[in-house]
Structure P
Amino acid sequence: MQNLPRIVAIVNVTEDSFSDGGRYVEPGAALAHARALAAAGADVIELGPASSHPDARRVPPATQIARLEPVLRGLAGEDVAVGVDATEPEVIRYALAAGVALVNDVRGFPDAALYPALAESEASLVVMHSLLSGDRATRDDASPEVVLDSIERFFDARLGALVRAGVREERLIVDPGMGFFLGRDPRASIAVLQRIPELRARFGRPVLVSVSRKSFLRAITGTGVDEIGAATLAAELYAARVGVDWIRTHDVKALRDGLKVEGALGEKV
């Protein structure tokens, strides 16, 4: 691999995340975890103040901001970029005002009223596709063909809308979605991963994937979330081999080590 993907490290400051809910909701624990992930090689620390899995509880924007504020303050001035994973406009506005380097919206920034603030900021924007109509994943059925068609239609419309609103195209990162965001059928996520090169060529933007501990890997392997690390790494390294630009993960060290080995294996001796 000539160009290694950049790594976005997940830090869930939530009570009910599907894989680590409650572990890092306390600011001290979140800061310690974020610093450990940065030391392991993360390019961006992404803070998530509310979960988006199908069974997640709704969290008021004020509560989300209260969860973010002490962690953002604690990471200010440290040698790592910080991002926020949020869907509520109030939370996104707060993150932009706080000067985060990246904002990730699982709804793909649907609120036109937010576009002036997005255009004025310098943050990179992860524009994520999903089949959801709200801010949480679903367990609906969708074939790979339906999902791939949805991805094309979504990015054609949304990327164009953001650019017309004044968001510079070079700030946009494409995320096709994974797992329950693409429905219950694991074949949809597999089909999307196999088409990463086509997505990059089709939309002309960097592509981010987030396969870490996702439902489609658990469905394929029959493995619980606590034992899904090997399957996660296999999917992440495949994504890297086919040219993904960003990988969002829980386990930075495993991914960084895997990328190093893949790189060494590709060198001539």
Structure Q
Amino acid sequence: MKPAAFNYAKPSSVDEVLGLLVEHGGDAKILAGGQSLMPTLNMRLSNPSLLIDINGIDALRGISVTGDEVRIGALTRHVEVENSVDIAKYVPLISLAMPSIAHPAIRNRGTIGGSVAMADPAAELPACLCALDSQIEITGQAGVRNVVAKEFFKSLYETDIAEDEMLTAIKIPKLAPGYRSAFDELARRHGDYAMCGVATHGKFEKNLISDLRLVFFAVGGTPIIATNAMDAIEGMPVTNESIIAMQNALGDDLETFSDLHCSATLRMHYAKVLTERVLTAFVKL
């Protein structure tokens, strides 16, 4: 299929984008990498009257490290994040997840802002940002506001971004002493959407786990923070018994579903398998 007719604008500043969003409201869509938007246009799942191409706004690109924070501009390509020395050093969870995002051709064009704003429940980055207590920078004509990741993702493909706002950056705390990260997912083929995945971040000292964040994706409409499983191992050593306690607690955290890829029962089994894998990885790091 071909997309429905639309008007096209390529502004050179964030202020110009915001003006167009105010003028056109929900009838406008922002084009960044286009790896999610273009298929929806072609299938006519999205039918905007105006496409706003932000690729000419250099201020939205780049990775910077200041103080205790890493800032990634919304227009930064996945491949730039994947190859960044600073990302690998200061937010290794993101580096661990990047190779699992689709395929190299997609990562060459796709942007971190576009992926996060899309809020695909099977996407890797939203779960990672929740695990890292990241903030999403949202800009509107009233100014800039920062929303913590766990409050940014509202429901299936729905975020805290208003029609007259745009996502301008991701802000991630730098890795603190004693903290570790682990990531894993299960998909039919590498690059396919995950059937179940998990992003993990926490403190590991003297074989004890504390301040753990265990966040699942592809198991619900948003990233799921497994609070009961996290509580089950707080202050505990990583043993077979503590891992089993976490796995048992997942039943209170996850309401898995069935789809074409696997059943709800199998998805829950995958979640338990991945929990064991990431906790084992913590010990080996």
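Bear in mind that the values in this text are calculations on the coordinates, not laboratory data. In this text, all values refer to a predicted model and were calculated from it rather than measured experimentally. Cβ atoms are built from the backbone, for glycine too; each structure is taken alone.
Odds and ends about this structure:
- Taking distance in nm of label points 7 Å out along Cα→Cβ at positions 14 and 246 as the criterion, the largest value within structures P, Q is that of Q.
- Looking at distance in nm of label points 7 Å out along Cα→Cβ at positions 22 and 182 over structures P, Q, structure Q comes out largest.
- Taking mean count of other Cβ atoms within 10 Å over residues 38-45 as the measure, the highest value among P, Q is held by P.
- helix-only ellipticity at 222 nm (-39500 (n - 2.57) for each DSSP H run of 4 or more, over all residues; to 500) derived as -10000 - corresponding label from P, Q: Q
- Structure responsible for 19, with relative contact order in percent (Cα under 8 Å, 6 or more apart) calculated and labels P, Q on offer: P
- Among P, Q, which structure scores highest (criterion: distance in nm of label points 7 Å out along Cα→Cβ at positions 174 and 254): Q
- At a computed 23.8 (mean count of other Cβ atoms within 10 Å over residues 102-109), which of P, Q: P
- FRET efficiency 1/(1 + (r/R0)^6) of positions 62 and 190 (r between Cβ atoms, R0 = 25 Å, to 0.05) - structure with the largest value, from P, Q: Q
- Structure (P, Q) behind the derived value 1.01 of Cα Rg over 2.2 N^0.38 Å, for residues 78-229 alone: Q
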